[in-house]
Structure formats: C-alpha cells, structure tokens
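Given below, in the form of structure tokens, are the structures.
No value in this document is a laboratory result; all are computed from the given coordinates. Bear in mind that the values here come from a model prediction, so they are computed numbers and not experimental data. Cβ atoms are built from the backbone, for glycine too; each structure is taken alone.
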Structure I
Amino acid sequence: MYYKTGEEFKEVSGYDLERGWYPRVTKILEIKSKPALYKFYGELSSFDEGEIIKEKSASEGTMVHEACQAILLGQSPSIDPLIQPAVDAFVSFIDHTPIHTSADFIERRIINHGERYTGTIDALALINGNYGVLDIKTSQSIYRDYNLQTAAYMGALEKQFPKLQTRWILRIDQAKECSKCGASLRQKGGRDKVRAGFGKGDPKCEHEWSEMKGSIELKEFPYWQNDYKAFLAAKKLWEWENDYWLRQIGYL
C-alpha cells in the first residue's frame, strides 16, 4: 500500500500510545496471503465491486458485533432487521451456553510492550468454566488465520491475566436454505452467494429458499504458543516490508 506521509502510515497502521506508536495486530497480519480473499475478488467483475461489497459486509459485521456485545452485558439493543436472524441465533445459543463477561473486558485495548504491538479484543470471557479470549467473527467459515490474531492477543495478556486459559472463535452468520437440495444462500454485503456445502446441493436445482436463519459456531483453540511464534514471524516480515516508513516514524 502507498502512503503519502509517515503520519498517514501511523494513522492507518496503528495507535499512538503512552510509550509511543505501536502497530495493530490486524494490520500486521495483512502481510499474510489470504487465498479465500483472492478467490472472492476473482469471482467479481472488478476490484471496485469487491471493495463495495467488503465495505458493506464490514458494516453489517460491526452491527452484529455491537448488538451481541450489548446483549452479553445484559442490555437490550435495537436490532436492525438486516441482522435480526443472526442476533436471534446468538440469543438462543447463550441460553444454552452461557458466556460471562463484563464491560471492563469488552472491546478492550491490549498492548504487548515487549514485542511492541497493540490491538482490541472483542471480549475476555468465562465459558464452561474456562477463562479466555473470545473473538467474534461474521465470516462464512472459521479461517486458520484467526489463530494468529487470537494468539497475538494471548501473548499480550498472559502476564496481566495469569489465569487466562484458552481462546475461542465465535462465528455468527445467517443464510437461507433450499428445501429441495440443502444448498445455502448467503446475502452479505449486498451479494448473493449460493453454497452447496459438503455432500449437498444440486447445480440444476430450482431452489426454494427458506426464511433467513441465523447460525452459530463456537470453536476453541487452547494451544496458542506455536501460533504466537507464527504471528511474531509475520510481524518480522511486516516490519521488513514497511522498513522505510517504520524508520521514518522512529519505530525501527
């Protein structure tokens, strides 16, 4: 990415903190290839179309995050009808799998002074008796890249929270399902995406779609140390790639 000034680079890539400027975890991880993202762009007519879909999808994802975080705090937020099925599925899920947290541990800034990076976690939570980092995603799958992000959070928090045990990805999504062949229709970011799924779907089917239904997937990743090493390696590569700007702003 091209930057006009060091100040622009700093604003886009990190935060000014008490001990100086630190890069964000999610910005560092942009250095890693993302095959699913490349496939997404390859299926579209232009790069600009992809950017529009990404921006709208991100906005919808933010609404889901904010609504679910408010619900975790016992609040009753106003829900946009666009995301109602996903939020309903979340409410039903936490009735059976309670997630305990507090306002102090939601949207919390994390800082690793030793490795000099920062970020914002969705929540620290207690689930089934275990205490850990909870990261909320609204993607169509749980991607392995998320392990690097959550490992970075664990590495930053382990000394401050010695009882921290684990990490989870909580995926919240919504889609319609074909009553004939079992295919799913996902309508996120203004884009209709039909997915056959594993062992389902008929490309010749004249689909009959259900109402939009929410879905929840919670997956635990307790062993984070190797992922953390991979994150630090990615950070080193990101620093190499951005050596010019990092020297300009005095980070290196």
Structure II
Amino acid sequence: MKKSKTRLYIEKKLSSNMMIYIKKKQHHFLKNVLRIKIDDNILIFDSLTGEWLSKVVSINRDNIVLQVTNKTREIKSETDIWLIFSPIKLFRINITIQKATELGITRFIPCATQFTNQPNINIKNLRMNIIEATEQSERLLVPSIDEVATLDKIVKNFPKDRCLIFCNENHENLPMIYDALSKNINYYKKWAILIGPEGGFSKEEEENILSLPQTIPVSLGKRILRSDTATTVAIFSLQSLVENMK
C-alpha cells in the first residue's frame, strides 16, 4: 500500500466507501503542490468519526475525487484546555494560533481588554490556520474559535468547574507556573489559560479576573515575554503536568 502523502480535514461526517469532492484551496494544494496521481492515498479526518484512508480516483480541473476506504484511527479524549488571549499583530497571532493548536488547545477565545491594540481580527483566516496546524500535527479534533468577547463578559460567564490560569506579568511575587499548577493539578479536569496583551492588564481587570475563586495567578519568569512565547510556555507547562498524571 502506498504511504499517504498528506492529511486533510473534511467538513462532513466520513464513512467507508464515501466519495469526497475536494475543491478550491485543498484542490490546488493536492494537484499543483503535491502533484498527486490516481490511486495515491490521502489521510482524511472529520473531528467526528476519526481518521480515514482514502484513495484518489479522479483528478479534474475543478475538483479531485477521493474514495474513503478504511478507518486508521479512532478519536481519543484530549485534555480540555481553552486559550483566552488578547488579539495581537497578525504575524504573531498566526504564530500563537499555530503553536497553541500543535500543543493541544481545544478552544480559542479572543478577548478584548483595555490595552488590546488589535481589536479587529479575521476569525475566518484564523480558523484556516487552526485547520492547517491540526492537519500538520496529526491531531484528530479541530479546535474551535469564538468571536471576540470582552474580558468582563468572559469572566461573568466563566464556568465554575474550569481552572483559570492567569499569566500576570504585572505582579512580581507570584509563584512560577509549574510550581503553582503542581499544587492544583489534581483538583481540576478542565483548564483555561489567560494571556493578556503586550501592555498587560489594568488594575481593574486584574481584580476582576482574581474575583473568580478558581483563578490561579502565575508568573512565567523574570523576563518579559511576547504574547506568542508566553502562550507556548504556559501551554507546555500545563500539558507536561497533565500528561504525567495519566
């Protein structure tokens, strides 16, 4: 059997022998970048049933037809981690989305704060970035992304059974993230990481965040990190602890 050349996310429920018509951007990628041929194998997944092997049965000007053959992987549960982040410049927000997807974030929540300098973001483009990172990292579940919400709204509606990891660069006497989480890792199954804008949070915003009893304020170290770096550090610290518990 030929090895699959790539993985593609399909936005419909997959089943054996199903015919899939690949169009637009995915069609261009398969035909002009990978230069696939008839009978080539392509791995596909749908975030619903798992990962499947498919075979190229037709290559046309406007579409490529795949036939689903057999399932290769079942979906397994993932650590439930949200990323609440303040929108930043386009280049760095794309890095943040990509790395966070690779590291296992399950939901992205853009958050408007007092010091947010990029209030308008293209959710559709970020969604495409998420899908590409999911394909590349061999995850089976595509993370979701919300529309931008205010910090007040997020705090007001924050679920009581989810721990909020508050990465606060404005405070000098907080415990390091790994130490703080080590003491609480057994108390929660659901998590959220809050990363602020490059200007940090206002005093009023800090008080609002800390009003939630499940908030754990943490430090990411003595250095001032860019938002995309801080996100990677925080997710990796949490995931390494969670994985050690399994």
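For the read-out helix-only ellipticity at 222 nm (-39500 (n - 2.57) for each DSSP H run of 4 or more, over all residues; to 500), a value of -11500 was computed from one structure; give its label from I, II.
I
Kindly point out which one of I, II the value 61, 38, 31 was derived from, the read-out being Cα extents along the principal axes in Å.
Only one of I, II returns 61, 38, 31 for Cα extents along the principal axes in Å, namely II.
Compare FRET efficiency 1/(1 + (r/R0)^6) of positions 156 and 212 (r between Cβ atoms, R0 = 25 Å, to 0.05) across structures I, II and report the one with the greatest value.
II
Give the label, chosen from I, II, of the structure having the highest value of distance in nm of label points 7 Å out along Cα→Cβ at positions 4 and 36.
Result for distance in nm of label points 7 Å out along Cα→Cβ at positions 4 and 36 over I, II: largest is I.
Kindly point out which one of I, II the value 0.70 was derived from, the read-out being FRET efficiency 1/(1 + (r/R0)^6) of positions 60 and 220 (r between Cβ atoms, R0 = 30 Å, to 0.05).
Structure I accounts for this read-out.
When distance in nm of label points 7 Å out along Cα→Cβ at positions 116 and 148 is calculated, the result is 0.5; to which of the structures I, II does this value belong?
Matching structure: II.
Comparing distance in nm of label points 7 Å out along Cα→Cβ at positions 84 and 172 across I, II, which is largest?
When distance in nm of label points 7 Å out along Cα→Cβ at positions 84 and 172 is computed for each of I, II, structure II gives the biggest number.
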